[in-house]
Structure 1
Amino acid sequence: MSNGNDTVSIVIVTHNSMPPLENCLKSIRAGANGTSLEIIAVDNVSDDRSPEIVQEYFPEAKVIRNDRNVGFGSACNIAAKEAEGDYLLFLNPDVVVDNLAIEKLLQVCRSKKNAGAVAGRMRFPDGSFQATCRQLPKLQNIMFSRGSVLSRFLGRDSERYTLPDYDDTTAVPATAGTMLMIHKRLFESIGGFDTNFFMFLEDVDLCLRIGREGYQNYFVPEAGGVHLWGKGSRAGKFKRNVYHHHNVWKYFVKHYPGILTYFVLPIVLLANLTAVTLLPVKQPIARKR
């Protein structure tokens, strides 16, 4: 599916993404280490010069300005249609890419014939591991997720939902779209991101559909970056929580319809939304295997 002359189309969705966006852009060339790149930015009506900053660092970049905020998944799909590269790299604007990271992701995509979504290892600014890989959400494990207040009482079990750190490239059920590479043809063949998810869960839904097509998602610890969690836009905590909880429900309606999903889950999610708004849930500490 690939060769040594592959081009990577880096897709960055912006929505008032300064100042983290500037550090992200500064890190890209060193992360690529000579890999042929195409930069595509899709702006969801920023008022902080995010589109202009992209073109200052990459004058050749394609910058698409939406007239309304269409959400993350829809913006990525718009960029994918314009992309001319062999691979797509969805990169959050609040990620500082490590040296060689883009090249290493591409190497895994080339070496794994069944590669689906290939994701880098994220760190917090203090250098600690940031868990972005997970089991596919089910009613049996969703209460152990990062965003669940009940996980404080039930006990955080990284085996049940959020996956731990790994020393080597490892197959995983699902990964966040923070720094995610996928072959463009595969992305197109499965229909891209589901635009019913405005923000959050679109990446997990994508990973589920990738798996159903017989491909495998991979976590690549050698390819990483520093992720300033939630700093890629000025969206407030409550708004982000609302989107997240609503999309958890949409995910279950899509993949696990039934009485529990339609009648019980909304009550649980509403209670959890209220709780996390008042009592922020900390990122769980994942252990190595």
Structure 2
Amino acid sequence: MALDHGLIGVENPPHERTWTAKDTMLYALGVGAGLSELEFTTEKGQRVLPTFAVLAAQAPGRRLGDFDPARLVHAEQSFELHRELPAAGGVRTTTKVTGIYDKGSGALVVTEARAVDLDTGEPVISGRSSLFIRGEGGFGGDRGPRDDWAAPDRAPDHKVTYPTLPEQALIYRLSGDYNPLHSDPEFAARAGFDRPILHGLCTYGVTGRALLHAVAGSDPGRFRAMSGRFSSPVFPGESLTVSIWVDGAEVLFRTAKDDGTVVIDRGRATIAGG
């Protein structure tokens, strides 16, 4: 069996997840926050980095089919926050595959998630993620919707550079993503890399920190939504520069390495007024 196209539109059973203040502090450390961001890395007046929403809303789904997991990469990620996340809390998440698209060299599997408060049932997070599976394309399906994103024809309003640590992936994985692609050199070699790569969602979290501090006044309560496409791998220890263009509440961004290689493209964020 290759990919199971019968999964499209089938809602998975609800999954409950809770987290502690320690979990959200560890996440902040995992995406590079440190001594200058104590409101996220210590318990004094603790707040939560908005990109933690992606982990909070994750839920297991049905098996997609039979393929080598080394051929799977995270392609796109988006989330919308309906309210600020608490330092400790819980949600009930339902997910479903909304599309499997034929990209020729591979298949793009798109999943949507809806997370509600465990106690009240009120919406907390809406999410969307895409996985690209090499070698599973060519089945004659729809290529999927096009994105009309384009960088403005002007210099960025902000450019923020953050380093990553050589051991960044080993810290980030403690938040729950134990994919050996990010820790095991032999597994990384099977996927075509000479050493383990950084989690895409770690790069995403580093980018979210840059957006939070540059355009949201470091206030998670103003951070409404974020989306981006993973376009190239990052190795732990490389620096990341986020170029940001602001147009009112709407923000466009792109993240690149020191050599100019774009690693998150077609970025969008929504920031509420202060």
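Taking Rg/Rh (Cα atoms, Kirkwood Rh), for residues 18-121 alone as the criterion, which structure among 1, 2 has the greatest value?
Largest value of Rg/Rh (Cα atoms, Kirkwood Rh), for residues 18-121 alone: 2.
Between 1, 2, which one scores greatest on relative contact order in percent (Cα under 8 Å, 6 or more apart)?
On the way: 1: 24; 2: 19.
Ranking 1, 2 on relative contact order in percent (Cα under 8 Å, 6 or more apart), first place is 1.
From which structure (1, 2) was helix-only ellipticity at 222 nm (-39500 (n - 2.57) for each DSSP H run of 4 or more, over all residues; to 500) calculated, if the value obtained is -10000?
Considering all the candidates, the number was obtained from 1.
Work out the source of 1.5 here, i.e. which of 1, 2 gives that when distance in nm of label points 7 Å out along Cα→Cβ at positions 82 and 98 is computed.
Traced to structure 2.
Tell me which structure, out of 1, 2, gives 0.80 once FRET efficiency 1/(1 + (r/R0)^6) of positions 218 and 250 (r between Cβ atoms, R0 = 25 Å, to 0.05) is calculated. Each step should come with its number before you reach the end.
Working: 1: 0.45; 2: 0.80.
Value 0.80 for FRET efficiency 1/(1 + (r/R0)^6) of positions 218 and 250 (r between Cβ atoms, R0 = 25 Å, to 0.05) corresponds to 2 out of 1, 2.
When mean count of other Cβ atoms within 10 Å over residues 26-33 is calculated, the result is 18.1; to which of the structures 1, 2 does this value belong?
Comparing all candidates, it corresponds to 1.
Among 1, 2, considering only mean count of other Cβ atoms within 10 Å over residues 34-41, which has the greatest calculated value? Mind dumping the intermediate values first?
Details: 1: 19.8; 2: 15.0.
Comparing 1, 2, the top value of mean count of other Cβ atoms within 10 Å over residues 34-41 belongs to 1.
No lab work stands behind these numbers, since they all come straight from the coordinates. Here the structure is a predicted model, which is why all the values come from computation and not from measurement. Cβ atoms are built from the backbone, for glycine too; each structure is taken alone.
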